Structure I
Amino acid sequence: MTVQAFRLDRPTSASEIADPLPLHLALAEFGRARLSPTVPTPDWRDEIVAETNQRLVEGAFVERERAAIQPLLVDLPSEMSAFVAWYETLQVTAPGQGDTLFPWLAECADLSAMRWFLEQEAAGEAGFDDLVALTQVKLPTDAKLELARNYWDEMGRGNPRGMHGPMLEKLVHSLNLSPLPQTTVWQSLALGNLMTALATNRRYAFHSIGALGAIEMTAPDRARAVALGLARLGVEKARYHYFDLHAVLDRKHSRDWNRKVIASLVKDNPALARAIAEGALMRLFAGARCYERYRAEFGMV
């Protein structure tokens, strides 16, 4: 399968939705190209037209994801305290939480299975630091300041050795992994494409807030399970510091995110509760879809 197997210059057909891989390979390439720094070319007008068509296909994908989670939003509260309480229950009640994949990775997976899992996760990684930076544009002060603090942590507080993205890259290189879109299951590509779409389109800015907060809130236990599995398999501790770090730091990030970002936004504008909730559920649903596919790869029931 090649990226060119799906054309982003026309609407998505029913058959292409039934086989999502070509679509998500194309969207992954679109996201990579759109976010990569470059210089002007003589064809810049044609590039803008092409990007407009590509964004329409991307938008249709996001709207299908939104539609899928609507049944989970019955009786959603909009009062600030009640909404934050509802949001925080997602770490227990939302799709994908408590998935049996992660105890299995911690206790049973062999090195081959762990390497495959990490390749899928790395290939679908959209870059939390960049997503935060894109999302914070023009947000109200309280939310913007907390996203700035979160971003500074992601950037190692100015120390290149503490930057979170390179920590994951270090593990990828140390295990000789090759995370490429062409060898990645569509569910993982879809997760990365969703996060990129939410952060880069301002109409989904508050969806991105909900989705990023959901990552911070639900990641620590999964990160801890992966760290335990890598330790059991004899991988040096320094190599999987990325997972050890997120097993601890994301708990603090989540508390601050919920209190200083989500609560402040919903207090000022209760109508934002639905967008934040939709973003969180879309991200958690996409994650659950990945875990189901990973379990199938490993022959787990």
Structure II
Amino acid sequence: MVSTWLNSLTSGTPAPVVAGYIGGGTSGSATSTVDKIPFADDSISSLAQGLSVAREGVAGVGNSGTAGYAGGGYSTSTTVDKWVFAGDSRTTLGTGLSVGRGQLASMSNSGTAGYWAGGTASATKKNTVDKLDVSDDTWSVLGTGLSVALRLLAGMANSGTAGYVGGGYNPSTDNVDKFLFSNDSRTSYATGLSANNHGLGAMANSGTAGYFCGGAGATDTIDKWTFASDTSAALGTGLDTGVEGPTCMANSGTKGYICGGHDGSGYVDIVQTVTFSDDSISTLGITLSDDNGFAAGFANEASLGGP
């Protein structure tokens, strides 16, 4: 990604930084704000350009080193916004999701494609999986969608290998669907999570493991999915604060971030982390720009092509 960095110098555009982004969501009404957390110092600020339209129940994918995307929204949005990481400027894709829907999941195969899965459109749950080719921002719809039509589900990915969609409501399930990125084929794990769950978030330490965090009833549970064996187990120590509807993203090789959500009393602005080396949990001193839940999360990760 040296060329991206050099181009930013010659154009006068700030060089991209490795960082996570939290876009849209709700604290009772939909927001368009996008918060950014640079991974080098865990500071936080809000982008000058947020979502093109305020919306909740959004899902995000990151093409590390290049751009991040926030797509869909409750209950029938097809809109997909794109932020170029060098300068954090936003455009809106001319063609969005094939079916407008919110409360959906997403998976990022950085450098190749992003996926948006499931969700709800006017109270109708969907099993649709839309695929975005990030080389030219063109779309296709997978011939094999989710094994069950679901909303309030979560997705994460072992970039370059496979993506996973877990939990969801129709009714609440512990199922996990796996999509091989080589051919987009699907395998389903009927008891993938430690319990039936929905309204959860997910993130991945690409190459090692994924994490499904929080969920229904503001649970503090974290299920860790080991990629080598496709097995999962709940961590002995859960979140500091149990939340439903958190936004998750990760800096693979270092740690993951669980942002906001509803703690059972109201939406919160806290940022919790999982350190991947020992799965320890902590709560950062920073806070989101507002109490927030059900937002999109995506990241520019150093290990996946970021600067």
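Here are a few things to note about the model shown:
- Test item: mean count of other Cβ atoms within 10 Å over residues 110-117 calculated as 15.5, pick one of I, II: I
- When mean projected area of the Cα convex hull in nm² is computed across structures I, II, the figure 16.1 traces back to I.
- Each of I, II could give distance in nm of label points 7 Å out along Cα→Cβ at positions 22 and 286, but the derived value 1.0 comes from II.
- Computed 7.6 for mean count of other Cβ atoms within 10 Å over residues 38-45 - originating structure among I, II: I
- Taking relative contact order in percent (Cα under 8 Å, 6 or more apart) as the criterion, the largest value within structures I, II is that of I.
- Percent of Cα pairs over 16 Å apart, for residues 46-125 alone - structure with the largest value, from I, II: I
- If log10 I(q)/I(0) by the Debye sum over Cα atoms at q = 0.19, 0.29 Å⁻¹, for residues 238-277 alone is computed and equals -0.51, -0.95, the structure in I, II: II
- Source structure of the calculated read-out (helix-only ellipticity at 222 nm (-39500 (n - 2.57) for each DSSP H run of 4 or more, over all residues; to 500), -22000) within I, II: I.
- Calculating FRET efficiency 1/(1 + (r/R0)^6) of positions 174 and 214 (r between Cβ atoms, R0 = 35 Å, to 0.05) for structures I, II picks out II as the one with the greatest value.
We did not get these values from a lab; they are worked out from the coordinates using the rules stated. Please read these numbers as outputs of a predicted model, since none were measured by experiment. Cβ atoms are built from the backbone, for glycine too; each structure is taken alone.
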